[in-house]
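Each in structure tokens, the structures are laid out below.
Just so it is clear, none of the values below were taken in a lab; they were calculated from the coordinates. Quick caveat, the model's predicted, so the values are computed rather than measured. Cβ atoms are built from the backbone, for glycine too; each structure is taken alone.
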Structure 1
Amino acid sequence: MYKLIRPILFKLSPETIHHLIIYLLKVVGYIPGMKSLLSQIFSYKDPSLEREVLGLKFPNPIGLAAGFDKNAEVYKELGSLGFGFVEIGTVTPKGQPGNPKPRIFRLPEDQAIVNRMGFNNLGVSSAVNNLRNKGKIIVGGNLGKNTLTSNENAAADYLKIFRQMYEYVDYFVINVSCPNVVSLGDLQQKESLTAILDGLFDFRRGQNQYRPILLKISPDLTLNQVDDIIAILRETPLDGIVATNTTTSREGLNTPDTDVSAIGNGGLSGKPLTERSLEMIKYIHQKTNGSYPIIGVGGIMTPQDAKNMLDAGASLVQVYSGFIYEGPSLVKKICKFLKNNSN
């Protein structure tokens, strides 16, 4: 069904469609019984799909990556589409408009998306208000700094969001790898990253509840840089890795170079990222002897892609571009595939 209407949807701009879907999901949330109906249509439940990771019990290992529900507006409705968990954000301390439009582009020939959104969101206070009656769904909070905050002052931004959201989400992801915020990737360097994480660890030690903290890394890191991240993982109370964010690479695309050049800068997601994300997960899993949870994300377009990620060492996986190209039935298809092809 979705494949039939997708050509019509794709005639509209990606950001227009995104706002339309958010609006429709909100409407669904107001109609009695609709979330239950969606769950009956799109969810697939089986005890074999359950995962206990990070001290949390996930109904299935398929999550929605950050970037879709930036302001925690429709995570419950998204849960009705079968997701085992939803990651909201990226959230910044203050609301900000992000980069100038147009800032998101489809590459249908590659089943890919290029975005340079720039952490557009309404700020942490808005997200917290929307999370107050979260219910049972597992929600992760993806945190970033405000664009106008210098890297020298970034740690204060991350700590502010962390403190305000602490009692409202189940785990945190520290986003220092998005290519759409100027110089943000520099925060992946060991000294800068340690300064950010130390403040979060100190605050967490004083709380009654333990919230896992994961780090989202770029697929463009060298193996030496990944080794530095693994060293931080071993030396600190960091709980795991999210691999990977979007890439700045444009290698091997089917889309004509002129069209790619016209789009300009931004992070690429979708099918071209599949192999690189898989390689990163395998490398981290092997180097750490599988001793740390990894959330695999990047280029999961098919049920087989999801299984490959899990087989490579991911504890959980997330989709985004696959959800856009394949539609809301993708999660159910993945869950059925995993059930029928369990090792």
Structure 2
Amino acid sequence: MIPPRRATAAILLLIPPILFVAVLLIGRYSVRPDEVFRSLFGLKGSSEILRPLIVRVRLPRALAAACIGANLSVCGAAFQGLFRNPLVDSRILGVSSGAAFGAALALLVSGSAFAVQGSAFAFALLAVGLVVGIGGRFGSTPLVIVIGGILVSALFNALLGLIKHVADPLSHLPAITYWLLGGLGGIRWAILPPLLVISGVGLTFFLLVRWRLNLLTLADPEATALGVRIRPLRILVIAVGTVMVAASVATAGMIGWVGLVVPHVARAWVGPDHKRLIPASAAIGAATLLVLDTIARTALPSEIPLGILTGLIGVPAFFFLFFQFLRERGEAR
């Protein structure tokens, strides 16, 4: 008999492909399943109007949503175990703050989509490089790395404030503000390859090392006694997770709460074992962002920034999960 949690993990993996097909059908212009099939494979009878809509707009957007949701969720689950802190997510290392400053700087100077993506990615890596440098100087313990991340985030947030202060309030400032809200409205095939490659490599890495992540949740002496070289593995997990988050933020802007809430939901369904938690987090994260992006582009006449939706849903969801945690510990009244 299959254990319930293993069966749950298997079922979760089926949800993203189903939703992926569904979001190609849903929009301001409804599309029949057979029209999607013909458009995707270029079969005879495909509509000259619907095919560009499906292939050039909805398909790359759905791919980006699935990759970004999976990236943020898997990195959140890995970092929560790595730092032994359930309140940690992918933003703890200053990735998002560095990317936000890089994007704002590019919007101020250039405005090109490729410049924004490249600058956001570069400054996200710079931010984590500073955190790792602090860790290397003062010992790469979780506490030192977290404090370094907080300091670097504060630095780049201050620099971002400076950029917004000097930006033209009629042209550059609205563009910076809108980018910071996050969204997938500008996704096109031309800017998608880096995200797809990094997501594929990063998710494969975490799937291969997911059993080792269980050892990182132990105290360093215990993990070392089990034959794991803690410091190199910790730095490698941080490096790969950073690149995944940097690519996601550079592509879609600031999308919060996914990396914090989704791992808790996955943990409640499949347990804390990273062998099941990592695939479950990837599946739930991809499904979550596919659904939220569909709501963002269809709920109102104008598109809702994705960062607003994730905040509106993530805050009450996290409050509920935190309340459940307190109840289980007997600390809630």
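Per-structure values
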item: Label whose coordinates, when Cα Rg over 2.2 N^0.38 Å, for residues 9-144 alone is calculated, return 1.11 (choices 1, 2); result: 1
item: Origin of the derived value 3.3 (distance in nm of label points 7 Å out along Cα→Cβ at positions 65 and 105; candidates 1, 2); result: 2
item: Structure responsible for 27, 23, 22, with semi-axes √(5λ) of the Cα gyration tensor in Å calculated and labels 1, 2 on offer; result: 1
item: Value 0.95, calculated as FRET efficiency 1/(1 + (r/R0)^6) of positions 153 and 289 (r between Cβ atoms, R0 = 41 Å, to 0.05), assigned to which of 1, 2; result: 2
item: Source structure (of 1, 2) for helix-only ellipticity at 222 nm (-39500 (n - 2.57) for each DSSP H run of 4 or more, over all residues; to 500), computed value -12000; result: 1
item: Which of 1, 2 yields 26.2 [mean count of other Cβ atoms within 10 Å over residues 81-88, calculated]; result: 1
item: Structure (1, 2) behind the derived value 30 of relative contact order in percent (Cα under 8 Å, 6 or more apart); result: 2
item: Origin of the derived value 41, 34, 15 (Cα extents along the principal axes in Å, for residues 25-96 alone; candidates 1, 2); result: 1
item: Which entry (1, 2) yields the derived value 0.55 for FRET efficiency 1/(1 + (r/R0)^6) of positions 41 and 305 (r between Cβ atoms, R0 = 35 Å, to 0.05); result: 2
item: Highest-scoring label, criterion being distance in nm of label points 7 Å out along Cα→Cβ at positions 281 and 313, among 1, 2; result: 2
